[in-house]
Structure 1
């Protein structure tokens, strides 16, 4: 009997590493907390293609939009910690939501293991061309002369915090209109049902190029490398600085060797100059961090976005 138990123990010890070494044995899903056509969706689909080639397994994108990413975050937090569910998300779920909601169905630190930061996502101040303004200075003057008359769309925490920060810093009264997805808000802005929006570069720029929207400024402290001729809001409102980020996570408890394989594959993809150019073409600045660096970054961003939300006088829901 004793030798049977010994044999069984050896078999179990041997089988554990074998199973991990065989990962991935089936398709991996990449959950995205925003709608198809959004900036995170566009970047996530590009990353999924490249990861599939590196990991030699299909990576299937699954959109779970709603509640500023909460629906997707809760789903991933409840998934099996086996490496078959990846989460491509942003500061919405992992920095801003803890400040914007009194209760969350997930913990951005305890429920997730960081894999890598992918990059930074510039946001821009855009208006409907029917609005008689061409610069941030003209826009703020117009807004002050028409308090409560300008509606802005918001489909993410960055668009919300950006617009409300403008309200506080510039002493204006933009009126919020919430949306489930940024593509729908951008369509309404193009049609004149909204007048202004702090929007992500990826979603807004096709409409800017088509002449359906007018871009006034970027939200970063300095000018973006992707839009070098566009001034920053900070050039008119010193101190204005809002940058959105994007990164990859898995469920906490996922085996370390699997996390390491995903991290290495992701960083390899992001180091490829051709891939970096493709991301740049969709308005995405590649700025990778490895898992350890990304973990420290996320903790710092929770505090940073707390300051932004409080400074914008946004009350938690």
Structure 2
């Protein structure tokens, strides 16, 4: 039976006990990976290396272009069934930055093949977790949890790993501005700076490192914006043709959903993204106590109080209609 860890007690000894049970580990995260998941992978890799453990970092798809700088040694592999299937059966699978196996892409099948599955996650918990692990929804990022585990395990993070962890924290906290950011978050960040992480480099690589084509995609997104529910909800839509015309992919949408929140009038921002296979991905952002994770969970997704997402089986217009109805109910309940 899975068990949640709350009130900032993450019980790092759970992971240390896991180290004693296995000699080989596979580290993975949600698909596609983001800076928090990748940073946590790098920290766990450091712990495993110092313990003399064998491991592989394997994700369902290649590292998104904007985060490749975090894996300078190219240690993260892309799942290859012929190459990796036998590896999965040798030890434990450690899932980082998600507790939902359905967000792992092709790595989902590995859950049933591994000797043990262990989760380290900071997202809002669903009613029941499928796997044992460390769950702390009060933590500002999974990297924060990973660094605390490293300290408990007596691991020494080198400058490169510290930078990856700091970058993951900065990404998932909006550069230490989101609601979950607390004293513990800053203490962890300071410890990473003392180990060699450079905050200005992290900002430059995260926020000033996009392609020019991405700017034109942002232009299309902003141009599509429509305001709903008495001016409280902003919706942007990117359809398949928008990606084709600009030469961009879903990876290039990072951060676009945040733009409407610059307005003091907008409480919720919704970005709908249509992939070439006509599948729809939805990103939700909000302010204050408006819990968009509840909306995402209605559609099988998840996330945080102010940042969440889900994949829809409906087309863009149907998804928009149902999501707006859910948001309307959420906002009405707050009045």
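Since every read-out is calculated from the coordinates, none of them should be taken as a lab result. Nothing here was measured: the structure is a model prediction, and the numbers come from that model. Cβ atoms are built from the backbone, for glycine too; each structure is taken alone.
The table below lists the values:
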| read-out | value |
| --- | --- |
| When relative contact order in percent (Cα under 8 Å, 6 or more apart) is computed for each of 1, 2, the largest belongs to | 1 |
| Label whose coordinates, when Rg/Rh (Cα atoms, Kirkwood Rh), for residues 71-166 alone is calculated, return 0.98 (choices 1, 2) | 2 |
| Which of 1, 2 leads on distance in nm of label points 7 Å out along Cα→Cβ at positions 39 and 239, largest value | 2 |
| Answer label among 1, 2 for the case where mean count of other Cβ atoms within 10 Å over residues 103-110, calculated from the coordinates, equals 19.1 | 2 |
| Origin of the derived value 4.2 (distance in nm of label points 7 Å out along Cα→Cβ at positions 79 and 183; candidates 1, 2) | 2 |
| Source structure (of 1, 2) for helix-only ellipticity at 222 nm (-39500 (n - 2.57) for each DSSP H run of 4 or more, over all residues; to 500), computed value -14000 | 1 |
